[in-house]
Every structure is written in C-alpha cells, then in structure tokens.
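The next part holds the structures, each set out as structure tokens.
Taken together, the values in this text are just the output of simple stated rules run on the coordinates, not laboratory data. Quick caveat: nothing in here was measured; it's all calculated off a predicted structure. Cβ atoms are built from the backbone, for glycine too; each structure is taken alone.
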Structure P
Amino acid sequence: MGLSALDAEDSSVPAIFCRYPYILTFPTKVNYLHFDGVIKTNDAKLQAQQVLMMNRMQGIGETPRIPLLHLKVRRDHLLEDTLHKLSIMEDCDLRKELLVEFHGETSVDPRSALTEFFLNVGEKMVHPDYGLFACTDPMLPVWFPSHALAEKKKYYYYGVLCGLAIFNQWVMYMPFPLALFKKLLGKKTTLDDLKELQRTLGKSLQIILDAKDDAVEALELYFTVRNWS
C-alpha cells in the first residue's frame with residue numbers, strides 16, 4: 001500500500017513521514033528527534049522573551065516561567081527526588097531543555113551533571129533490587145518480573161525519563177533485549193529472543209527442536225507455562 005492509498009483513508013490528516021518508518025533511515029530518525037527537540041526548546045525560550053518584553057512595556061513586574069526543566073535533586077535521595085519532581089511537572093515542561101542541579105553543589109559544566117544524572121538514575125531504576133525489572137544474570141538483559149514488585153506509576157516515570165534522555169540527546173542505560181522493542185512495534189518474538197534473555201533455557205529448547213521425534217518422546221519431558229507479564 002503506497003502513501004497515496006494510506007493518505008486517502010484520512011484526507012484530513014497531512015502527510016507525516018514519521019507515520020511511515022520504513023522510509024526513513026536510522027540516522028535520519030535521530031536527526032529528526034534532535035531538530036525537533038531544538039525547535040521546541042527554542043520556541044519555549046522565544047515565548048518567554050516575548051512575554052517578558054510585553055510585561056515590561058505594560059509596566060508589569062511579573063516574570064515569565066523559565067523555559068527550562070530545572071531538576072534540583074539530592075544525591076542520597078536521587079530517585080525519590082527525581083520521581084517527586086516529575087510527578088508535579090506539567091506535560092509542557094517535559095518539552096523544555098533539561099537542567100540538573102545536585103543539592104549543595106555548584107557545577108561549572110551543566111553537561112557533566114546531565115551525564116551523571118542519567119547514568120545514575122538509569123542504573124538505579126533497572127537494578128533488580130529496585131523492583132521494576134528482574135535479571136537472572138548480571139551479564140544478561142533485564143526483563144519484567146512475573147509478579148510486579150513496584151508501583152505501576154514508576155514504570156510510567158521510567159518511560160518519562162527515557163523520553164527526557166531522547167529529547168535532550170543524552171544517553172541512558174537501558175539493558176533490554178531486542179524482544180522488548182519487538183513488542184513495542186507489535187512484532188512476534190522468536191526462540192532467538194529467549195536465548196538472549198535466558199541462554200540455558202533457550203539452548204535447551206533448541207536442542208529439543210533439533211532432535212528427532214522418537215528421541216524427544218523417550219525423554220518423557222513435561223513443561224509448565226509460567227506467565228512472564
């Protein structure tokens with residue numbers, strides 16, 4: 001089905017190439033996200049400047065909202081402070097340039113503070129002890145636990161942090177298997193995905209698949225299906 005056929009289904013919606021991901025290469029998508037973020041942050045700054053000028057012309061002392069997403073957090077309460085700040089933010093604030101400040105510290109380079117922030121928050125939130133994700137081996141990717149140990153809203157805030165990292169063109173620690181991204185795209189997972197997540201189990205099942213039928217029957221194997229949400 002071509003672009004014209006898809007657009008014909010809803011003529012009121014303009015042609016948006018992001019609706020057709022197979023057209024754009026990965027570097028193009030990265031550049032698009034970068035320029036989109038730059039445009040939004042510059043627009044926020046421009047609007048703040050315009051409001052400030054209008055207020056001065058009218059003799060109003062009120063200052064506009066700072067066009068920055070300012071997160072001031074404590075190192076020893078990093079996750080608690082971060083999630084609390086995000087919980088009181090408005091959606092429009094999340095599309096502003098991020099500025100991270102550690103309580104009691106003066107950072108000469110804001111970029112170093114961002115690097116440290118995303119590195120520490122990312123590692124802490126995916127650690128099995130935090131309860132969002134589980135891992136059978138520290139060298140393997142993490143996955144969702146069969147029984148959730150953390151509140152669902154924390155998964156939402158983790159997604160918000162991932163979005164902030166993308167919007168601000170920053171790297172965040174995300175040790176997930178390919179299966180997760182397949183699920184996000186609505187694609188089917190395969191045995192190879194299980195091998196990435198649980199090597200021993202995946203290889204054992206592959207051996208059974210490759211074996212002859214009579215050899216498998218002689219083993220008299222029994223399987224139990226467990227729900228891995």
Structure Q
Amino acid sequence: MKLIIAGATGFVGKEILRHALRSPEFTSIVTLGRRAVDIEDQYAEKLTDLVLDDLNHYSTSARAKLANADACIWTIAVAWTKSMSLPFDEVKKASLDYTIAGIRAISESNATEKPLRFIYFSGALVDRDLTKVVTTRPEYAKLRGGVEVELLEYATKNPAAVQVSCARPGYILGDRGPGSVTPNLPPEVPRVKLEECVAAVLKQSVDGIEQDPILNDDLVRIGQQALSRYIS
C-alpha cells in the first residue's frame with residue numbers, strides 16, 4: 001500500500017517513517033515536508049521524499065507524487081510550547097492552512113475507488129466545541145480545535161474521497177535527543193509511549209480507521225495490539 005507521512009523529520013513523524021520503511025505492508029512511502037528526510041540507503045527504493053517550500057501550494061508534479069495514496073498520517077503542526085515564541089499568523093499557517101491545503105491536494109489526487117484514510121495528529125486537550133471559554137492561550141486552543149472541525153467538515157462533504165480521524169495523544173514518552181528530560185507531569189496527564197503511538201496509527205492506516213477521535217487510551221490499546229506487527 002502507499003502511505004504519505006507529512007512531517008517525517010519531527011519527533012513522531014521520524015519514528016513513523018522508520019518503522020513504516022521496515023514493514024513489508026507498505027510498498028510505497030511518500031514523505032511530505034519542508035526539509036529532506038535522512039534514511040538508510042537500503043530503504044531508498046520505496047521512498048519518495050517530496051520537499052516543498054510552501055505547503056499551501058501543490059504543483060502538478062507534486063500532486064503526481066502524492067497520487068493514489070491509501071493513507072496519510074499528518075504530523076505537521078506547531079506545538080503548544082513552540083507556539084508561544086512565534087507570531088500567531090505563523091502558527092496558524094503551519095497548523096491550519098498547511099493541513100487543509102494538504103488534505104485537499106492529496107484527496108483530489110486520488111483516482112482510486114477507495115477513500116483516502118487521513119489520520120491527523122492533534123492533542124489530548126483539543127476540543128471541537130469552539131464556543132467553550134478557554135483561559136490558557138485561548139487563541140491556540142481554538143485554532144487546534146478548529147483544525148479538527150475543518151477536517152471533519154471536508155470529509156463529510158467528500159465521503160467518497162476521504163475519511164478522517166484525529167489522534168489525540170497526551171504526553172508522548174520517548175527519546176527526544178541529547179539533553180532531553182521528561183518533565184515532572186501531574187498524574188492526571190495522559191501518557192502514551194512513542195512506539196505505541198506509532199504502531200497504533202500504522203495499524204489504522206492499513207486496517208482502516210476504527211474511530212474518531214482516537215483518544216490517548218485508545219492509542220495505548222491499539223498500539224499495544226500492534227507492537228509486534230510494526231515495532232522491530
């Protein structure tokens with residue numbers, strides 16, 4: 001099957017790519033982002049690395065590389081902590097505009113008779129009720145909720161072209177590189193291991209979307225079921 005991974009140079013996307021490349025279930029993988037990925041040569045044959053300066057616009061040649069994918073796992077967004085140091089327009093562009101432009105370009109490039117499975121990485125605290133009063137960074141909270149709303153509206157209008165599910169992990173436990181330290185999290189903060197998260201979304205991309213949203217506990221459950229299948 002053909003899988004698109006958007007944001008394959010990030011913490012989660014990089015691991016999704018690593019394990020998808022090793023799995024015989026994925027025969028063609030397209031990575032989409034603004035930076036090139038770094039992979040071992042042995043896997044280069046089944047990978048197409050599509051690097052675009054502007055993820056709001058897709059040329060004919062870019063669409064051809066994305067064409068007829070079975071699934072897309074979208075991990076591109078600005079994290080809450082990073083969003084505090086960026087202008088809100090930049091946060092919105094990366095988190096909302098790129099996502100909506102991406103689902104449109106990918107689904108419109110699908111000439112198969114099966115809808116694209118589009119799995120979007122959101123967050124545990126995201127709420128689709130945009131009327132709720134949010135006291136902490138309300139602009140950002142409503143932005144992330146709004147992305148989910150727009151994705152689902154697009155899927156509802158185009159049921160033959162695309163199915164959408166939003167993965168909502170809590171804190172993802174994993175190696176973030178040299179010097180990284182796991183924060184002292186309150187016990188009520190949901191947690192999921194990186195390998196569980198990866199296995200869960202790979203399983204959903206192949207077997208079909210089980211539900212929406214995929215909450216943190218669901219990622220743990222599905223991921224544990226699929227660990228031996230995808231995590232080597």
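The figures follow:
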read-out: Ranking P, Q by distance in nm of label points 7 Å out along Cα→Cβ at positions 44 and 188, the structure that comes out highest; value: Q
read-out: Structure responsible for -11500, with helix-only ellipticity at 222 nm (-39500 (n - 2.57) for each DSSP H run of 4 or more, over all residues; to 500) calculated and labels P, Q on offer; value: Q
read-out: Which of P, Q leads on distance in nm of label points 7 Å out along Cα→Cβ at positions 132 and 148, largest value; value: P
read-out: Relative contact order in percent (Cα under 8 Å, 6 or more apart) derived as 15 - corresponding label from P, Q; value: P
read-out: Structure from which 16.8, 51 was derived, Rg and Dmax of the Cα atoms in Å, options P, Q; value: Q
read-out: Answer label among P, Q for the case where FRET efficiency 1/(1 + (r/R0)^6) of positions 156 and 172 (r between Cβ atoms, R0 = 30 Å, to 0.05), calculated from the coordinates, equals 0.55; value: Q
read-out: Comparison of P, Q - label where Cα Rg over 2.2 N^0.38 Å, for residues 28-91 alone is highest; value: P
